[in-house]
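There are structures below to look over.
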Structure P
Amino acid sequence: MAAQARWEERYQKGDTPWETGQPSSELQCVLVEADIQPCRALELGCGTGASAVWLAQQGFEVTALDLSQLAIDRARQRGNEAGVGINFIIADVLKPPAELTGPFDFIFDRGCYHVVRREDVTAYLATVRSLTRPGTLGLVLTGNAREPHEPGPPVVAEEQIRAELGVLFDIVRLREFRFDQSQADDKRFLGWSCLVRRRKDN
């Protein structure tokens, strides 16, 4: 699988500027602001698991997936060192395995959507639909087309987010934020923080 090999190579080389070693600060803010209580949670594209571990420490029942074997190995080690139980799965969000079953009450996506939408946004939405239920909340963090940059996270325009995620979700709140910086990079890229709720009519 070309995509899997590409991500594996990036983790092997340490070319992972999105890996800060800390849970997403925007995730932490939103959970407080939206009063999201511990529930069954899914992280799409968890990397080495810092946010997944933090969610588990807050009392969430966490399943987390990533395409990279090396990332998941490191995430499992992080979870073990933190003393939390997390179901880490090596999986392609566009072709989820049978072992990945919902429904989940909360989903977190820090940068998975803005990558895979360029390959097959319909498959991404089908996966999310199969793993959620009406009322499921989600937090999707994406690059922001209002501040183009290269290199950096793929960027998405506001109208694209509303058109694509709006197929399945009501957009509860869409705001700009800046991604946490890695130790190797002092650049904080502009992003979109999109809080969504799964509609009852789909």
Structure Q
Amino acid sequence: MRQEFINRQTAETRISVNLSVDGTGSFDGSSGIGFFDHMLNSFAVHGGFDIVLSAKGDLNVDCHHTVEDIGIVLGKAFCGALGDKRGIARFGSCAIPMDEALARAVVDISGRPYLVFDAEFKDSRVGEFDTCLTEEFFRAFAFNAGITLHLSLLYGSNSHHCIEALFKATARALKASVKIEGDGIPSTKEYIE
């Protein structure tokens, strides 16, 4: 089973994640931010990942450090769980509708971290979650997972629906990209960092 545990402590946060990419799609734990937990649960369920999260952050300041640091730790766990990436499909893409919203995610597990984030939200907050932190989470995740991630919100008006569609699309694209298809390294270089 492809699994990894990562623990990270800073002056601002204490985060640990136990991740299985070959899971049943479960999320256990809390970030302390209700809407963000809802997104992490959607990410786990639709990716087929099992995520156990322990998080304590300086939420008295705002949600930024907690959301970003969870992205860092989850990304490192994702990278570690895949090991040398032998046999993975490597590429994945998915478009997900959520009522009036449509989001697309395209992934390359390349060892070359990059994020393209093309989304704007009409609301500045959903619950206690600042919508601008959606991009911060995905940047932290992509760069620490070592993946190229292109995210587009094609349209939508309800910020909750828009963000949830982005999380679900990413999860489904990742699920496709980590699927085992053989036993080789999926690169002409025969190497993925």
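Values in this text are rule-based calculations from the coordinates and carry no lab data. Keep in mind that what you see is a predicted model, and the values were worked out from it rather than measured. Cβ atoms are built from the backbone, for glycine too; each structure is taken alone.
Data for the structure
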quantity: Value 26, calculated as relative contact order in percent (Cα under 8 Å, 6 or more apart), assigned to which of P, Q; calculated: Q
quantity: When distance in nm of label points 7 Å out along Cα→Cβ at positions 81 and 113 is computed for each of P, Q, the largest belongs to; calculated: P
